[in-house]
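No value in this document is a laboratory result; all are computed from the given coordinates. Every value quoted in this text rests on a predicted model; they were computed, and no experiment measured them. Cβ atoms are built from the backbone, for glycine too; each structure is taken alone.
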Structure P
């Protein structure tokens, strides 16, 4: 449990560090350059793909996924996933009011390709990847899915983050910060389960050790 708390603290601190880095000086300039590269025109098919996956990070997508999980009998996974996603969204909305970073299409109107409607709120952090990663991190701990599925879910959250940059509504630094905060929120809501599992495993090990000692 202590290790998990430290991990959450490190993730949160790293997110804040990214926020400071990309909103001033050389870090901001590098973030601008990365944005220009990822926001470049790569054809209508690429635009459509990014537009198609981006809403997987909206708060409504985890709500729908939680409903499906609950209907399948996985109520604990649904509840924890939705709680983590909601936490990530609320924290993101609050932090936006601290950093007050302009969206790319406001900071540079002429060079930014804006391909979807203008979202409300400021730019850092990106809530879409945060919400999705928070949900999947918390829910998958309850579901006990394997490493390949875990990697696929992480990749999906990254793809949603990339879509936010391609569509012109976030900088890469916003996405990195959002992913870190999302992971922290997911870890926070899965920590209790992990703690119980660790304690149970410890009891099992002690019981086995005592049994082995008795047989001797």
Structure Q
């Protein structure tokens, strides 16, 4: 599975026009191109652009075709009338996290961790992730539903995508002794250039996606 992530900031004073554009033109265009947009988030805590849009694709070839299409180029140009600091990246699942039930449930928050894996530690990291880090995160209330590797973008980094139902769950998890201990182990042995972000759902994208899925069965 591949994830296509677009990020941007909204130009001040254009929020209403931006929302109308996203719902009426941008999301329908993404769907026509086969870019299945399943989530929209704004960053509550962490660096980088405030808005994130995520789309999934089964294969890289069709994703690249969509990104190179005239419709994608034109709709992205139009998007720039409402946003700035735009960037995008393509990520591939690493296979280290079970993604059989991957979803973008309405209203869920994200606690995302980004880092580069120290060369030569892949086997030890995989064991640590499976047997210690993921169980610890689940215990403190953060369910990791995916691990992604950037394959096209600015940096070759990993993304651990954690899911919670609200901001309080994330805050409580981050102050536990278990989280602090295992995070120190991650940084000491396996990770460099580490950062994290807390993202809240925008509601626009998820609701449109869920309604679209529901109408397919009608």
For structures P, Q, which has the highest computed value of percent of Cα pairs over 33 Å apart? P
On FRET efficiency 1/(1 + (r/R0)^6) of positions 4 and 164 (r between Cβ atoms, R0 = 25 Å, to 0.05), which of the structures labelled P, Q is highest? Q
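P, Q: which one has helix-only ellipticity at 222 nm (-39500 (n - 2.57) for each DSSP H run of 4 or more, over all residues; to 500), as calculated, at -26500?
On the way: P: -26500; Q: -10000.
Structure of origin is P.
Of structures P, Q, which gives 28 when relative contact order in percent (Cα under 8 Å, 6 or more apart) is computed from the coordinates?
Working: P: 32; Q: 28.
Derived from the structure labelled Q.
Matching task: -0.76, -0.89, -0.94 is the computed value of log10 I(q)/I(0) by the Debye sum over Cα atoms at q = 0.14, 0.16, 0.17 Å⁻¹, for residues 68-139 alone. Pick the structure from P, Q. The partial results should precede the final answer.
Working: P: -0.55, -0.66, -0.70; Q: -0.76, -0.89, -0.94.
Only one of P, Q returns -0.76, -0.89, -0.94 for log10 I(q)/I(0) by the Debye sum over Cα atoms at q = 0.14, 0.16, 0.17 Å⁻¹, for residues 68-139 alone, namely Q.
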